[in-house]
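Only the coordinates and a few stated rules stand behind these numbers; no lab work does. All values derive from a computational prediction rather than experimental measurement. Cβ atoms are built from the backbone, for glycine too; each structure is taken alone.
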Structure 1
Amino acid sequence: MIRVTRYALTPAGWPAGMRLRIAALADIHACRPWMTPARVREICRQVNALDPDIALLLGDYVNALGGWARPVPAEAWAAALATLEAPLGVHAVLGNHDWWEDEAAQKTLTGPILARRALEGAGISVYENDLVRLDWQGGHFWLAGLGDQRPLEAGDRNNFYDGPGLDDLDGTLAEVADDAPVILMAHEPDIFPRVPERVALTLAGHTHDGQVRVFGWTRWTSSAYGDRFAHGHIREKGRDLIVSAGLGLSGLPLRIGAPAEIVIVELGSAT
């Protein structure tokens, strides 16, 4: 089952009167038999029915179940995601599994990786320390996306990661040309303590909300911060983060107490 989780907030500095409905999808992990292209298309149909103004894809599009599942060709899952519809378009960042499953990229840490090529081939914009200005309702905002923070597989099987990241938060935000609000896409939420108040909203995935929760407890969240950024709307020091529990599966083919979700964020609405 896939739930729709809704948030309504007006971040600090958000323009008065500007309303923006964001649909965010994370951790699709396309594979057979669990997340086939047909199922991805059905999820996109559900999202389109929610009438978003913009659709954001937060990384991890590839199989993360190893021998439990069969991979789906990148062109197939990308074509399914391309059925998303929104006036301001569909925008994406890449995740750690997208890097881990690209053997050539693991050797050199250079791209464009297969997942990026597939998304762009399907007409979806991909951001790796990039941003774009988007005009909306007589004003504008900036949409920024970071490179992945955990692109190397080696040593990354616990909650902590000491390898090099490809994210450049400071360099990306330095390209913002005015004082309009910034929406930041990042696959992993662990960047959030470094995000300045200049950013109106950060959106992330990666954690699957632990994927297995029993009486609210989970053994593992794939975040160095444990449950702090595991899921939901987190507000710290006047800054806002929303972490999606994602859609797909990693490690084991089950979810318990951490249901898959489509995230809808209404910006410019009451908190």
Structure 2
Amino acid sequence: MIPLKDNVPTASFPLVTILLIAANLAFFGWQLSFSGSEESPELQRAGIVGLSERDQASLEYGATPYRLLHPGEDCAIGVPAGQQGADVVCQGTPEYAQASSGAAPLVPLDQPPWWVTVFTSMFMHGGLLHIGFNLLFLWIFGNNVEDAMGKARFLLFYLLAGVAAVYAQSLLDPSSTVPTIGASGAVAGVLGAYAVLLPRARVLSLIFLLFFVTLVEVPAYVMLGIWFVLQFLPAIGQATAPVDGGGVAYFAHVGGFVFGLAMVWLFTKRRPSLGGADPPYPVY
């Protein structure tokens, strides 16, 4: 189910929503400026292969759970004892000590302070589909939430939702050195706020049913409820059977959405109106 538009008009120009979209696009362009196939000169000199310049940028500016929960500890790329491939190792861990005493030299990551990466990670993405869906959801649902909160409050709400999402994912595995990137958690906070503010709004959605594709108008609470269930169930699976490596940060989505549900009224200045768009008959 892919949302295309809602039926709720905005009372003001969604400046912050547009600026957030522009910032995400700018960061993604910056990511694409790095090679996706070649290692950085530092890695080449150390003989470490398999991590491109673009991967290294994600490691440096993404939100690494271990760093977020162990402030002051920096990370590097090394080859721990007993491993053939390179891995991210962080100070204070046995893997860091093993890699330090190994034959291959450690390559320090040029990481900004841990608290900076909490915010830079929100504007980085792993590919076109990743950023495309995030910005589509932000555009459709963000403008009405911005309308209800006002520009400054909406910006603060968005960033705090992203912080809540990053830490929700980090607490799943505090020792993880796999960075979290993407606006999904912050956008999930916007979805949670929208579900509270405009549950009866109608969302025109593209629905795929086996070999058929159709357009259907569904109430916002139905669509966002389905979206949340599709995030929550895999999140429970990750909690009970965690896997190493990358993938979808479902706990970030759940954490952001729950933040939006819980905190929306602290930021809302006025409840938005459907503007007469609500029909006098049920919509399914």
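Tabulated data
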| read-out | value |
| --- | --- |
| Origin of the derived value 42 (percent of Cα pairs over 28 Å apart; candidates 1, 2) | 2 |
| Test item: FRET efficiency 1/(1 + (r/R0)^6) of positions 46 and 198 (r between Cβ atoms, R0 = 30 Å, to 0.05) calculated as 0.35, pick one of 1, 2 | 1 |
| Highest-scoring label, criterion being FRET efficiency 1/(1 + (r/R0)^6) of positions 14 and 94 (r between Cβ atoms, R0 = 30 Å, to 0.05), among 1, 2 | 1 |
| Structure (1, 2) behind the derived value 28 of relative contact order in percent (Cα under 8 Å, 6 or more apart) | 1 |
| For -4500 (helix-only ellipticity at 222 nm (-39500 (n - 2.57) for each DSSP H run of 4 or more, over all residues; to 500), calculated) the corresponding structure among 1, 2 | 1 |
| Structure responsible for 133, with volume of the Cα convex hull per residue in Å³, for residues 62-181 alone calculated and labels 1, 2 on offer | 1 |
